[in-house]
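Only the coordinates and a few stated rules stand behind these numbers; no lab work does. Remember, it's a predicted structure, so these values are computed and weren't measured experimentally. Cβ atoms are built from the backbone, for glycine too; each structure is taken alone.
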Structure I
Amino acid sequence: MRRAAVTLFILFISSASFAEYRAYELAITNDETGETRTVISTLDDIQYPGYFPLRQNESITLVDTWMC
């Protein structure tokens, strides 16, 4: 009986856990030239500049997001 309960508990816990993967499409615009480049990243528009610093005349905009 105890073995069956432990097995059911493990199956319940393992089926309840799952992974999410979120992707972001970002537009980085040079404010002086108006040139825009698109970046697909796992970082959002707030986090991205912390890992990949933007130039002084660049701004970043969130274009789209989706979950895989």
Structure II
Amino acid sequence: MKLHKRTMLVQKAAAELDSLLIEWLERHDLTWLEAIQTLQIKSAYWMRYPLRSERHPDDPEKKADEE
């Protein structure tokens, strides 16, 4: 099987992210559950405007769930 050209790049980035997350957890004295909660909150925020733009390209200020 031939790997996609970006597979190793993504795996390397994932390994680096693991190290950064462990450092971040220790620096802020967070549990894994607290870290996951924080990341979930941030990912929801990061997705807000791209989703609005995708659903309402002519009015990205309209909320994603609005018709």
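Quick check on the output: 157 is volume of the Cα convex hull per residue in Å³, derived from one of I, II. Which one produced it? Among I, II, the structure yielding 157 for volume of the Cα convex hull per residue in Å³ is II.
Could you tell me which structure in I, II was used to calculate helix-only ellipticity at 222 nm (-39500 (n - 2.57) for each DSSP H run of 4 or more, over all residues; to 500) as -8000?
Of the structures listed, the value fits I.
For FRET efficiency 1/(1 + (r/R0)^6) of positions 29 and 53 (r between Cβ atoms, R0 = 41 Å, to 0.05), find whichever of I, II sits highest and give me its label. Walk me through the intermediate numbers first.
Details: I: 1.00; II: 0.65.
Between I, II, the highest calculated value is found for I.
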